[in-house]
Structure 1
């Protein structure tokens, strides 16, 4: 029996309507998950019955029925297919609004019928997959440029985007990818009502805050179970997403191979998204600085091989990074790789004197005069609509 199954065992009791001579309606295990008697076996004596009641455990039939019904009710979706002219930024805004409603249902009146929340979040996950296939660069860009929604809404979406791209690069099965994305969206659900308070807090966390943070993975699992999430991998990812490979994480202090790969993916995405997000007490870290910190912590906090995949997928200057070019222009990386050169493509916004172009101008950083000199703070951009940076009809190529 797996560790997951052991958590779903419940104690056999005298109220289970067992009698000598009858057949067991379910398989019986001991407290460690070791098989005692198979379902269908006859209870041959009173002493055997007493032993079953005293030491026996069985699977939670309610959970098994829920899981079976969930699978039957909604087959796992494939990535959503979007039209080529779909604006991913508009779709992400709609998704944020839907997530606000979903979180309100989870944490508020519990307005989801059995299986409905899981189905709804599977659909959202398939939409994120579809948008990543349509324009992964634009979605990565949204992580570094989006400030429209509260942290408790935009952060889980950003974690889901990064997790989707990493899971796809590893060619994980679709059911695992959907569990990863669903977990990324809901990993911090127990912190949602507390997130704004933490965002505004300055200085070290209080003891109360620290305990709330450390307990939120376990509390999140309970909230999600109560809301009808039955996917065990999804729940285990939520439980483990703050574990670290050196054993310094929480809540269980797992290390190395004890931590699910899927949880490592969500955990890494969660940390990166937090780094590049602005807080009331500090500006967002630049993507390059954030990636450097992750690289320095590989093998200790983060799985070394996974960190290398992460860095390879995002690149040194990921989409959405604000950069200065060799000729002094300021712009935003909009593509990780040019089709011609394999180098990042930058949408220049300001000339070397700081004057804004009438329209963004596309620059291939493979050209010496357009080579990326350094990253700069996003505040140097001023207010800009990301759609303009990626909207081909609004750009001209130099």
Structure 2
């Protein structure tokens, strides 16, 4: 009897930006008749977001002690370095844990969202389709992982690709796996589904298959509200969080603020200071048309939603992937990027929004371009890739 289970994995990264896409993909797979198991870095968050009828949720193995003090990542190899990939005694137990999980679930297919260790563990045994935005799905056809743009000098030195490659190959040898000739070759799986606009793909010159575009629904284009209304999507671990929330608390315009990872006690303090908070992450398709300006940390889903809605953006990047995205948005003329040391300048940017008609018009012009662009159905592209991967493996 053929296996009918699909394992959807989330190993690295934080927040709803990983579980919500897996949720959408899960519904598509369930409609096609597959049983689902979700192995998630944060099973509590996943359990709150996923309906129990969709599939089982279990905890995913991940590196609990990533390397600190190494600076910002400069490419995907740097990310692996932070996760202990240069040390066999760190990587081997992680891959073993993923192998044990895969053996227990016995899936016909793995859908991997930001799950490099799951990809290694499945190598040669279970077909894998990678899903995610551009940075999280680097193409396997380069000699090394290319560097991102950045604006912060505090970055890692070029990652020791050779050392990481040696470590990965030693780990694979424990399972009689075929050695890699280059580090990006580890991303050579049964398929990749890249859910972002081509303009936001950092590997655009190297990618040999087309990106599928935004997976999540995008907002409609609407005229701006008459008055300044700011929507802020923030993370509680942002280095300048107190500065930003203090400014927003004392602002004299409408604000709608959602903070990821905020404790109830901290939320109560912020509300008492005059900051209006949303208790749950509001759907961007509803929130952005009602806003005139958006503050966020440069996540791909929020950035794309702002582009389609025609809303100017203030990006507060927390890492170099977001800095890369912010640089592209600034080149388009639709965003201002503020590093944490400049977060106190937010009032100046608010004033610029109100006086700079060109900024608003640039955002609307870009929105018309994207709204009028013909794009393939990303869900159809995903299902085609997933079914083809299973057929080839059977």
Structure 3
């Protein structure tokens, strides 16, 4: 009787294609870039797809030498979108992609149907926000592509609850993978005097900052009204608004109305966020809705105390009375009181900052995100690759 050959076919690397809308300086784009950079390329054959091939994180991904496929659809309703979707289908089939992971709304709406059309066995979508942020038609689209997906990654318990309660996703489909921070980017350090000099701020002025895009849901108006209340008690305090967006003109008018023109600085989008955080005494988040805000994690990683609204997934990050204070949304009086509590006590600021840094080290690093995603990929792809191996190597079936 002939003996079975001892030669076996070596296992091939799973082929993963990760999709982002763009490489702009947003929270989702930052997390996408971090994941692509961190994933083990000895273990996976990585491919990247995008709709907009632009933004500050593009060079970081290009430097890895990973193939980046560009699908420049002007909108989901554009007549040319089906043509670009067909090109994606061809690519997925030609490259024999095993798994597609779409990181945001637009890539979910574009890449998930294409992956189903191409017969990709594993389809993953990420949900990084709660239902309130989307109009009805987009909510319907989300519900549809979540039904098509093999698995859904939520970055907070709030996003997970939104998926199962609002979008009808099965709880067994949902895996929570919180956002992660590269601790090397935010070393805890003493306040940065160079930033004060650059911004022409008094050396002894207490500095309070908010790091968020200037969009309605971030509710900067509450932060500015809280700043006015703090200013009435500590007129030497200064307030930094870090981030750009469509609300800037309206917010600048509010600053003038509140009599804060000499106390509030709008800094726009910045790449030196770590330096700015190092100069601040207190970091504030005034959002009306959030899932897992990077700004809070960055502040905690930089060992800065946080005053944040108790919304969405924020309580998963900020431990009230230990790493910061939680206040109701839209409540400038409560917010201002907690800011003053921190400005009046360097000991409290130090204790909260130290505890916040320790919590990020324990639970919210990019390495932990990598491990959680790789565990998910391996679980979903394991059965697929085992079946494929049994077909090419029957002796081991």
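No lab work stands behind these numbers, since they all come straight from the coordinates. Quick caveat: nothing in here was measured; it's all calculated off a predicted structure. Cβ atoms are built from the backbone, for glycine too; each structure is taken alone.
At a glance:
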| read-out | value |
| --- | --- |
| Winner on mean projected area of the Cα convex hull in nm², for residues 24-183 alone once structures 1, 2, 3 are ranked, highest first | 1 |
| Mean count of other Cβ atoms within 10 Å over residues 16-23 - structure with the largest value, from 1, 2, 3 | 3 |
